[in-house]
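Rule-based calculations on the coordinates, nothing more; no lab input. This one's a predicted model, so the numbers in the text were calculated from it and none came from an experiment. Cβ atoms are built from the backbone, for glycine too; each structure is taken alone.
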Structure I
Amino acid sequence: MELKWMGSHRTAVEALIRCGNSYSQAVNLAGLMTDKVEISATELQVMEYILENEERRENMSQVAQRLNLNQSNFSKIVSQLVSKGLLAKYRTANNRKNIIIQPTDFAREVYMDYSQTAALTWKPIFDTLDEMGPEAEKDFIRIMNLFADSCNEARRRLCERDSEETEELELIKL
């Protein structure tokens, strides 16, 4: 059967799907990022954003939004990182609900260890981006963001449909 909706872009669609599937299979495997602590790529990405955020002091909701993680998942990951001694939670003096996450010295040590390996792993990708040039890199980023947006929209529609189909439960006293 010919898949006409993709037109001449079948190879590009396949590459996006392959990338997404490969990432989803590895993102939560702990132990691949560093020998210093069992940490998954998802946890490392959260820690990376917290390290970047250290000076900006964005609250948990703002960092979760930048990562495109829902608040519940983000809080769970932060709690795991706190229990591993990588992050610490603080509240602001003027707002008890405004939680700011800060990296520990151990987080900085783990991240330095990881970044040495990451630099080697990502070098072919960065070299290719350099070869492509800034305009082609902008186009690549735009395509990746469009793909992420389409996945988010599909998830949003599915959640919306599921919430419409949920019946209200009638409680009967025993």
Structure II
Amino acid sequence: MQSIARAVLPRILSVLEAFSAILLFLMMALTFVDVIGRYVFTAPIFGAAEMIQFLLAMTIFGGLSLINASDSHITVEVFEPWFKKRIPRLQPIIVQGFSVMVMMIIAWQLTQFAIEAHEIGSFTVVLEWPLVVVAGTVAGLSVISLIAQILGLVLSGDPAVSSDHGEPL
């Protein structure tokens, strides 16, 4: 299983890094052009705020895969000292199990939302784009994030895989 994860995960992450970078650039460029159009030419881009919202959602879920795969979340130690004292070997299993479970719920709910948007034919409010396109993309990215998280957990004990973990808060 580790050899499969070692072969697949870097490819997934490199595609998502490029995808997230492109989305972030598009958000920046759209915001720049919209502001210039609004204040210099008194002609803002119609629907720019809605487009930026969609790009933001896709950027977040594209980047979430990168964070999940390397387990590089921002952490706050609230219960960790208690867990480490009482059940030190179970603590990482509990934390990772909870994290995977929450990601599964998010992916499932977003997939259900995308299916519902398709079935009822929902459209966005301003631009009147089919909502299933954005919802489906975000749902797909959340599923990829879940897969990346699981593959990252498979490789977590592998010395060839390095992750830059900072100090917990």
Matching task: 33 is the computed value of relative contact order in percent (Cα under 8 Å, 6 or more apart). Pick the structure from I, II. II
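helix-only ellipticity at 222 nm (-39500 (n - 2.57) for each DSSP H run of 4 or more, over all residues; to 500) was computed and gave -25500; which structure, I, II, did it come from?
Attributed to the structure labelled II.
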P(r) over Cα pairs in 5 Å bins from 0, in percent, for residues 26-73 alone derived as 5, 21, 21, 16, 12, 10, 7, 5, 3, 0 - corresponding label from I, II: II
Which structure, out of I, II, was mean count of other Cβ atoms within 10 Å over residues 34-41 derived from, given a value of 16.8? I
Comparison of I, II by distance in nm of label points 7 Å out along Cα→Cβ at positions 66 and 82 - largest value held by: II
